[in-house]
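Each structure below is given as structure tokens.
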Structure P
Amino acid sequence: MDISQRTDDLVSTTWLADHLNDPTVRIVDVRWYLDGRSGADAYAASHIPSAVFVDVERDLAARPSRHAPGRHPLPSPDAFADTLARLGIGPTTRVVAYDDEGGSRAARFWWMLRYFGHGGGSVLDGGWTQWLAESKPTVATVRRVTKSPPMELVALPRFVVDKRRIAELMASSRVCFLDVRTPERYAGVVEPIDPRPGHIPGAINAPYTRNLLAPGGLFRSPHDLRQYFHSLGINETNEIIVYCGSGITACHTLLALHMAGFQDTKLYEGSWSDWSLDTSLSAHMGSTP
């Protein structure tokens, strides 16, 4: 894979500004917060022209249950097909997702389009923050779109693993586990959300913010990302399994790995919210794998 140039998986604010009225492009606002703020309210107050709002918990996850892993289990193919149809997204639509957290929410949409076989997703580099910094146009008018016929989607199992598979792979030297949460949560110093502190034994801490030039900012270049992942001890022969708290921000690192040319990457769907709930599984404390 040639990584000398950024791929279509990441688009610039300039590119998007030139395509605001392109009928083949659907812009989606994926702002979502853990601190009680409402992404829907933020969208209603101001957003990129022609953007539609996507709710992480309603549209990009299924309801948690004892039959599904973690706080944000993946929706079924039919459920996600209904979401895409409601947003007016068809098989050839180019989807550009953005947020105001450096792409950490938007990347979930990008990854899910790949997981369900659509593959036409991009993330806006720098997102809403960069858009505002460049004084590009904003509106408060809610976009109404014509519903598209639902597509027949099929989940691609090669993109995900569950806790049973992780337990089987922990002894393999070919497999690399990346925990993209903050160093404090990785080390078990704090755990504000999930049942237990710590991390999966052997997992390397690679906070997703290190994929960016600055917190909430632009992505590092594909070359720099490749060098960064190499510095963590990852090479092209590794099977790379990425997790976070519930499977949302892990997709940011899956995008960064994709940009850097790594091919064998997977999401641990339930992530730490799933692993920490099972007391039969070990949790390692401290800042080392």
Structure Q
Amino acid sequence: MVKTMITVIIPSFNSASTIEHVFEKLDNQSRKDLISEIVVVDSSNDRETRPIIARHGSDKIKVIDAGIGVMPAIGRNIGAAHANGEILAFLDADAFPAYNWIENIAKVYENGCIVGGGGINIADFQKNNLIVLAQYYLQFNEFISSGSKSIKKFVPSCNMFCSKELFQKSGGFPEIRAAEDVLFGLKVSEIANLWFIPEIVVYHIFRLEWKKFLRNQILLGKYVSIYRKNHYDSFIYKGIMPIIFLPIFLLIKLFRIVWRISQTGWCNIYRFIISVPVFLVGLLFWSIGFIKGCLNNNESPKR
């Protein structure tokens, strides 16, 4: 039986504090033999990241110098262009895989699932941090590793896989600073079913500083607004209409988040409740970003 070989692609920018976790967990995969190569597309400008990558060097690790500060979407496209594997498996430099990550991707692929993603969990060493919990429930409430597999319109790019053939057919990730995984998912789901498989798990390492947390929420809110404005042909996303409808958007968003978390068990319900004050601050800054995106008429995704 011919083994399905997987290329792991990791965009990296100043990831010295997190990427070592990723390398260690990839090196301890239950089916490490299925990894054809690990392509790290690095655009760091610090003096720490490259030595760490070099220290983990092996014949399977391919490092590509992408310049300085390259967008993650571009980094993933560069990695895909250099990939030899039949499957492209995308990780972020701050998201390390569970021990059976590669094995589970290979299993579902061999059963006909050619594009999808999996559950996002919090690393054990961050589970009691309220800023971390707030980010987790703001950003990944739809992708908590519980329940059964289901078809989605998109999955997070920090835990995504796709056949190389389908990736090329779809045109890859659009060149936008954030929400590129949403746009990629919407495009690729027109071609094939995009599956969410909870047991394909990665552990995300979150920002711990208030300033970085809030700045990231502004960024995410901004690009949600930009992609919706450019993707949906509806009057509610044109001009100042999204700002007028923002209170309704927020109520719907909050209801969906609470509902999703309520379906995942008491542990998540408790953690969400204790993080609510920080969560609401994050949601406020997400809203500020959303308004900025509504007022931005100069940016749109490129392919």
From the coordinates of one of P, Q, FRET efficiency 1/(1 + (r/R0)^6) of positions 54 and 270 (r between Cβ atoms, R0 = 41 Å, to 0.05) came out at 0.45; that one is structure Q
Taking distance in nm of label points 7 Å out along Cα→Cβ at positions 38 and 78 as the quantity of interest, name the structure among P, Q where it is greatest.
P
When distance in nm of label points 7 Å out along Cα→Cβ at positions 102 and 206 is computed for each of P, Q, which one produces 3.0?
Q
Check the numbers for percent of Cα pairs over 26 Å apart across P, Q and tell me which is largest.
Q
To which of P, Q does the computed value 4.2 (distance in nm of label points 7 Å out along Cα→Cβ at positions 46 and 230) belong?
P
Which of P, Q yields -14000 for helix-only ellipticity at 222 nm (-39500 (n - 2.57) for each DSSP H run of 4 or more, over all residues; to 500), as computed?
Q
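Read the figures in this text as sums done on the coordinates, not as results from a lab. Note that this is a predicted model, so its numbers are computed, not measured. Cβ atoms are built from the backbone, for glycine too; each structure is taken alone.
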